[in-house]
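What follows is a set of structures for review.
Each reported figure results from applying straightforward, stated rules to the coordinates on display, with no laboratory input. Just so it is clear, the model here is predicted, and its values are computed rather than measured. Cβ atoms are built from the backbone, for glycine too; each structure is taken alone.
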Structure I
Amino acid sequence: LGKQNGLWTVKVSNAERISELTFEVVGKEKILTVQLDKEEPYRHGEFVTISGAGIDSEFQSAIQITSTKVFFELIPEVTNEGTFSEVWQIPENLAPGTYTVLVKDDTEDVTTNFQVIYKTES
């Protein structure tokens with residue numbers, strides 16, 4: 001029956017007695033979240049920290065970074081509490097534009113976007 005929420009009753013009996021215990025199973029519904037370390041655009045070579053919470057640590061999850069032509073995938077290290085934090089370096093040859101970070105676990109997907117702009121010489 002697994003981890004089903006609801007009201008459960010356990011009955012135990014022998015030739016002399018019957019015992020009954022009723023209890024409620026309430027799930028800890030986790031909400032999958034993702035955030036980046038900054039809101040302003042990133043430049044080539046910079047590091048992006050992708051973090052969040054709510055991943056089911058019993059299943060393999062994935063972080064996908066995509067645009068119309070590019071695809072990168074990271075497998076996050078997830079704590080028992082369902083939190084994660086991964087660092088990804090923006091390749092020097094990545095085209096400027098908008099990229100989507102998709103975090104997937106066994107039941108949910110969540111996304112956020114970021115911009116990559118040309119690196120300027122200082």
Structure II
Amino acid sequence: MRVLMVSKALVAGTSQRKLEEIARCPDIELTLVTPEYWLSDDGSKQMLERLYTSGYRMIVTPMALNGNFHLHYYPQLGQIMRDVRPEVVHIDEEPYNFATFHAMRLAEQVKARALFFTWQNLYRT
């Protein structure tokens with residue numbers, strides 16, 4: 001199964017360990033899409049760290065509106081999806097972010113199933 005994961009959080013090398021574990025599954029062909037850096041609130045850049053990279057492909061792509069948690073997105077994601085042809089798109093973002101909406105719509109266009117995962121559990125009204 002071809003799985004495409006989209007995540008800004010995985011610029012942090014320690015977070016990439018889970019990808020190595022997923023990639024160890026015999027029927028999984030995993031590709032990560034992540035930016036070269038994330039622009040932090042204080043203006044500093046959290047640069048991509050490549051710590052746990054075995055067993056999967058990493059595509060580093062530009063991000064529009066980098067640093068804006070709710071409005072950022074990946075302008076080249078549509079082309080990446082057409083090239084990778086994922087069966088599943090795993091979006092590592094909050095449900096109300098534009099990046100989530102954008103990736104889910106693009107997944108629909110390539111007939112991939114899409115899901116999102118978030119650590120946030122705040123009640124929103």
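Hey, distance in nm of label points 7 Å out along Cα→Cβ at positions 15 and 39 derived from one of I, II reads 7.5; which structure?
Considering all the candidates, the number was obtained from I.
Where does the value 22.4, 87 come from, among I, II, when Rg and Dmax of the Cα atoms in Å is the thing being computed?
Computing Rg and Dmax of the Cα atoms in Å on every structure in I, II gives 22.4, 87 only for I.
If helix-only ellipticity at 222 nm (-39500 (n - 2.57) for each DSSP H run of 4 or more, over all residues; to 500) comes out at 0 when worked out from the coordinates, which of I, II was used?
Of the options listed, only I reproduces it.
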